[in-house]
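Several structures are given next for inspection.
Here, each number is a calculation from the coordinates, and none is a lab measurement. Worth saying up front: this structure is predicted, and the values here are computed from it rather than measured. Cβ atoms are built from the backbone, for glycine too; each structure is taken alone.
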Structure I
Amino acid sequence: MKTDQFTGIQVQADGSYREISDVVIRGDTFAIVLNGELITEQVASSNCLRELGAGFVVAEGIAENITNVEVEDSTIYVEADTVFKSPKVLEYRTGGGKGIAGTPKTVESSYTISPECVFHSTEAIFSDTWDKTGGVHCSVLFSGEEKIKQICDIGRHNTVDKIIGYAILQGIDLSKCHICCTGRQPSAMVKKAANAGLPIIISRAASTAAGITTARDAGITLICFSRGTRFTVYSHPERVKGLNQHK
C-alpha cells in the first residue's frame, strides 16, 4: 500500500503544540474492464489489484466464473465465462464507491460459528497499517478459527471485494467461511457478501436499516458492534451456536 509523509501541527488541550510528521495513506484510481468492456473506476489502495478486479465482478453479481485477471498500469482486466447482468447500471454507494444495481442472491449454508469465534475473529482485523496511518479499513476471511487472509484498503467496500477476489482466485469455498470487517454495513456491503455466497458477516461497526433488511432477506447472519465483550446479531442467529432457539 502506498503512503505519503506530511507535516502538521499537533495541538494539545492544554494549549501546547508541536510540529509532527505523519504517515498518510494514499488512494489511486483503477479501471476495471470485464471481457473488454470498461465497467467502473474505483478509488482504492494499490495492493491486491487482481483480487479487486475478480472480487468486484463476483461481489456485484455480474459473473461467477472468473477465468483470468491481469493488471496493466492502472487498469485491471477481468475475463469471465458468463455475464449474468448488465454492468452498465451503476449506482453510487455510501463511502464514495460505485456498484451495480440489483437484487442480491440468497445464501444457503449450514456453516456455523461459536460466540468465542466471533470475538477471536474481531481481534484479527487490527493491522500495522491502521496503527501507522489511522486511515484504512480492513477485512479478514476466516473458516472457523482459521484465519485465511487479511486485506486492508482505503475503502471499506474495496476490502470486501479484495477478500472475495482472493477466495475466488484461490478456489476457496466461501459458503464455509465468514468475513470480519472494520466498516459499517449498509445494504451495498451486505449485497457483496450475498452475491459471493458468504453466510456470516462480523463488523466492529454499525449497520443501517437497509443493511439489516438486506441480510434478513438474503439469508445472511449479520453481526455488528463486535467490540470488547459484546456483539449484536441482527439476522439469522441460528448460525451462532447457542442462539438456535431465537430463529
Structure II
Amino acid sequence: MKPLALPLLLVWLIALTAAQAGPENVERQAGGIVRGPRHERKIALEFSADEFTEGAPVILDQLAARHIKASFFLTGRCLRNPRNDALVRRIVAGGHFLGPHSDTHPLLCPWTGPKKTLVTKEFFTNELERNIQAIESYGVKRTSIRYFIPPYEWYNEEIAQWAGEQNLTLINFTSGTRANADYTEDGARNFVSSEKILASIKAREKQDGLNGWLLLLHLGVGPRRADKMSDHLGELLDYLQGTGYQFVRVDELLNPRGKQ
C-alpha cells in the first residue's frame, strides 16, 4: 500500500461510519426521530393523511402564499383515491416532501400495555412497498423517499428497526404541544379545540422554543369535527415566522446536505 493510501482510506471509513450513524443532534424515542437539531430556528411541518384530506386546499394555499415547503405523509389508499389525484400532484409540483404513512393505516402495536408488535415483518414490508409504489407513480424517485411516519403516529422499536431495513428512517412528531390532537371529534371526551392547539404551540414556544420541532397536523379530519385546524394554519404560520422561525422540509431539517 502506498504511503498516502492509508490516510485516504481512513477518511473514507470515517465518512462511511458517519453516514451509517444517521443524522446528528437529533432526539430519538423508541428508535424513531422525534426532534431535529436545536441549534437553528427551524421547524418542519408534517401533514399526515389516510381517509380524509378536506383541509388540503386551504393548507396548500396558505403554504404557497408564504413560500413555505412542508412534508406530507400519505397512505397508499389515500394516494390511489382518484379524488386526491389533483392535490397529490400539487404537493409534488409545489416542491414539498412526499413520504409513506403505510398502505392501509393498520395499528402496529397496542394503544395500552406492552407495545408488542401486532403485525408480521412480511405484512409490514408489503405495506411499505405498496405505499412507496403509489408515491413513485407521481414521479417521485425512490431514492428521495427516506422518511416514514407510522400509522396513527404509533410504533415501537421493532417497527423502527424494520423501517430501517427498508432504507427508511422512522420519524414522528415532537411532543409538548396539542397540535396532533386536531383530529379529535366534536363532543368527544378527548376533543381539543383549534384555539387550545394554537395556545399550546405559542406557550411552548415562549417556554423553551421550538428549534428543530417536528410539528404534526392532519391533512383532513372528516365531517365529525367542524372546528378545522386548517382554517387557523395561516395564523399559526404568521405567528411563528414573526418570531423568527424558518419552515423547512423534514429532509432539510434532518439531513440538509443529503436532500434529494
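Matching task: -7500 is the computed value of helix-only ellipticity at 222 nm (-39500 (n - 2.57) for each DSSP H run of 4 or more, over all residues; to 500). Pick the structure from I, II.
This value belongs to structure I.
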**Request:** Of the structures I, II, report the one carrying the highest value of distance in nm of label points 7 Å out along Cα→Cβ at positions 154 and 234.
**Result:** II
**Complete:** Re relative contact order in percent (Cα under 8 Å, 6 or more apart): value 17 computed from one entry in I, II; matching entry is structure I
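Supply the structure label, taken from I, II, corresponding to log10 I(q)/I(0) by the Debye sum over Cα atoms at q = 0.26, 0.28 Å⁻¹, for residues 138-209 alone with the calculated value -1.07, -1.16.
Value -1.07, -1.16 for log10 I(q)/I(0) by the Debye sum over Cα atoms at q = 0.26, 0.28 Å⁻¹, for residues 138-209 alone corresponds to II out of I, II.
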**Prompt:** For mean projected area of the Cα convex hull in nm², which of I, II scores largest?
**Reply:** II
